[in-house]
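The structures come next, written out as C-alpha cells.
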Structure I
Amino acid sequence: MSLQDKYRNLTNLASELKTANLQVREQDNVLYIDGSVNSAEDKDKLWDAYNKLDPDYRSADVVMNIEVNQGISREYTVEKGDSLSKIGKAYGVSWQTIFEANKDIIKNPDLIQVGWKLKIPTE
C-alpha cells in the first residue's frame, strides 16, 4: 500500500476544505502535503484527521506544511490625509492588523504614502 493510499482520507479532506495550492507528493517513504487553508479550524481538522490515521504520529511518514490564509477583504489605495487608524476605522479592523498584513511595504506604521495599495484583512 502506498502512502497516498494510506492517507487518502487526509488528502481527500484537504481537497474538501478547498486547500489552496494543495500539493501531495511521495518522496523517500514520506508523504509531503503542502498548501494553505482559510482558517486555523481547518488546519486543526487536518491534524485531527492525521492523528486518527496515525495515532500519536508514530509512523513519521507524513510531513504537513499547511498555512492559514489571512483573509483579505479588499485592497485600498492610500489617499492624502490617511493614517492606518483612519483606514482601519473605515473598514472595522485595527491599524495593527493592517500593518501586519502590509509589512512588506510599510516599515513604519506612522509613515504611509499616498498611492500605496494596502491589503485590508478581515479580523
Structure II
Amino acid sequence: MHEMGIVLHLAKTLDETAAQEKLTRIGSVTLSVGEVSGIMTDLFEDCWNYFRGRHPLLKDAVLKIETAPAVTFCGSCERTYPTVQYGRECPYCHSGETWLLTGNECIIKEIEAEGGEEQEE
C-alpha cells in the first residue's frame, strides 16, 4: 500500500510549508490526482484520516481530491486523446508512438490555513 507513503510525504511537505509560512493550523488540502497515477483515492482518504488524527497540525484538516484527466499525445499525427478511453494506441492514426502528457501526477493544488502573519502589539 503506497498510499500511506504518499500521505507521509504529503505531511512532511505540509510541515515544511507550515514552518516556512508560520502556519498554526491547516484547515484543508486540495490535491490534483491524475486518473492514471495509480493512487486509489478511497484508500488514500482512509490513510489520510488515520494519519491526521495523530498529527497536531493536520488534526482538523479536510482532504479534497480533484481528478486530473489523463491525456496522451501521438507523435505520428500530433493529436491528443483521452488515455483511459483509448490506451496507448492512437485512435486517429493507430500509431503506438504515443506518450502520456498528463494524468499520472499528484500535486498539492491548494492549502487553506491559519497563521502566517506576524501580529503587532
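Each reported figure results from applying straightforward, stated rules to the coordinates on display, with no laboratory input. Keep in mind it's a predicted model, so treat the numbers as computed, not measured. Cβ atoms are built from the backbone, for glycine too; each structure is taken alone.
Largest in mean projected area of the Cα convex hull in nm², for residues 58-105 alone among the labelled structures I, II is structure I. Suppose you compute FRET efficiency 1/(1 + (r/R0)^6) of positions 34 and 82 (r between Cβ atoms, R0 = 30 Å, to 0.05) for every structure in I, II: which one lands on 0.20? Source structure: I. Looking across I, II, the calculation of mean count of other Cβ atoms within 10 Å over residues 26-33 that yields 18.5 traces back to II.
Have a look at I, II and say which one yields 127 for volume of the Cα convex hull per residue in Å³, as calculated. The read-out was computed on structure I. A value of 4.1 was derived for distance in nm of label points 7 Å out along Cα→Cβ at positions 10 and 74; which structure in I, II was it taken from? So the calculation was done on I.
When relative contact order in percent (Cα under 8 Å, 6 or more apart) is calculated for each of I, II, the greatest value falls to II.
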